[in-house]
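FYI, it's all coordinate maths here, none of it is from the lab. Note that the coordinates shown come from a computational prediction; the quantities given were computed from them, not determined experimentally.
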Structure 1
């Protein structure tokens, strides 16, 4: 049996493959909006393992499989032996004989990698402590729909050097954009990832104004991710100067877009005036999770169409 393709991080795909998925996502969105029935994954099943809860991830993947003519099975720690101490390796070997693809949303990148090593079907990272590659697909799709190719553009990441920031760093080289990360000291992204991406693709600073200056896209995330709630007050103090507000957006290009992977905390990492403003594309960005993940599922299971 051939070794399955996995999507554990953006770098699992080549630049050409990533751009294909984006183009295909836009095509699949058009098919859906026309009301056409397209069911390439009829009788296929997606196993969805959730160790971390999510609205957008569950609904988008489950809807994707239903619209494709297949089905999806939701598995929380209460529903599986993983929650009772079964080794990840054992679960992967069994589950991958019963489903056609596995999506995992968890705290540990190591867990996903171990699962993939022992899986006979494709495994998708739907979020880990290190990466959130599915969100990047939706973000790039959204940018392309509004402004065309993201290649050569300036992207400003304002805030925590978290899993989303890591995915943007990895994507910068593959999609060919320049990423400017502005984060507080002690909250910077993984240094090895920054070095791997190279200075021509990624710069890290502590000045949000410097990062946002003349940016084509400004994006951010919550200051405290799931599992970091006990750090909320400490983080709020550190990140206060990093709010994306009207003043910061005014430093970006006049046609710059604002994105947020949601859920958002208004008046913390982003002001209401920005997230609800004319430059914000967050709602279409969220909706594009459905279409980009349909393209991803189709590509992993059927290859190029």
Structure 2
């Protein structure tokens, strides 16, 4: 796939630091929007994250490094999925992500609706033994099907659980009884947002989450896992979500104690009424990269 130029790529970095050959990190923008149900617009998420990222500082004051220049970040052109079914789209995404993993790249998939996450998770699951999945989300996404589709955004983790049920969910605050049943059946660990806020896991709840993960971790981050005060531009902005610092602490601990192999950021639904959401999603993506590369 074609590399995006400095005017279009993630962070707006020059070719020396954004060409495929020299970059350890690959950004794969996937404007998938085929099964959205309430708020729409996730198809525009990747391009708006890329645009907003040009205003994110290269230097991370917490990690004291300019990761983009140390490791290189190549941004590929947006995947064209318009004429494909949701099933064919997932197959294409899986093939693309797998190719870059096999080239030794750390792949970040930018969505797009959450249904896409099953594809990169499967690609990583095939290549990394004993993989666990950290799901940050407002919704369990464990329905067997939704609105007639087994590949719905509301069913993505049910599809993942078919080949890897080593899932740890954080921030959940919307779930149906069917999802609860599957969670119990598969042994999926869920840290509900309300339980976290009520202090059920104490002040070091992030450590408890990390202790439930295996050595190799893939993170799927649905931005509605954050409180809507941070990112209101998402399909279903559930109140009572996670806040910035506590979430960054979690990601930092996971990056310090585990091996983050890849991640995705999904479900941004850009709107002119909340342009700050685009920037927060871009900042989140770069922070996650910084945490994933702790010690590397």
Structure 3
């Protein structure tokens, strides 16, 4: 570990981190922080409305603090150095408004709420704060996430380091201008579902060809894993790897030609465009509520 990294890690280890919203994304990020030993569980609080069973489960499993460990939600929020906004988009406007009295200007706010802009969060809080807008994906749950990160102008250099270190604990990240967040939603945010859809289709095709459901799933999942790992390990472009698999007039070429006739590439790109557009619509809808 370099001297600078050591400094930043120790900077995180001194923080109090509060997750406002304790769903699967909050749990994935908290698990990453704790698995990488960036911070002890007693310095992490996870708050939800009133689900005591969920609070108890999180406390027993990760050693994090909840409202059941003696402090109120307001106390955890007021004491935190870093607050993750991890509630459902439909609850976000009301929830962030209600947070306002518990926030102070030296705190770092990290939003994992899809579609909610930095300016919308600033309006809801009512004063200038260090705000980070992120778009993680569900693969963060197994440490293979891909997250887009955008910063407000108030975020300090040290807060940037800490943010990026936290998201590194659940996968990879890219720092982007905020207007590209909808594009990131269409690539990595919603992207896992596109691959699941392709896998579903291949499993159906395999079963139609006579394989059992179990055999089909086993072969398709391993093939997908192998293909992604090949790109990752070799560093080659998918197009080059595809050409290596495709012998002239062979079986792969026959399959790919049929897929091209069905406009598969154009359909995927159109789907991604529609995804980004929908993200924009949801964001506008949230802003109209403010």
Test item: Cα Rg over 2.2 N^0.38 Å calculated as 0.91, pick one of 1, 2, 3: 2
Entry that produces -12500 once helix-only ellipticity at 222 nm (-39500 (n - 2.57) for each DSSP H run of 4 or more, over all residues; to 500) is calculated, selected from 1, 2, 3: 1
Among 1, 2, 3, structure where log10 I(q)/I(0) by the Debye sum over Cα atoms at q = 0.15, 0.16, 0.21 Å⁻¹, for residues 136-231 alone as derived comes to -0.54, -0.61, -1.03: 1
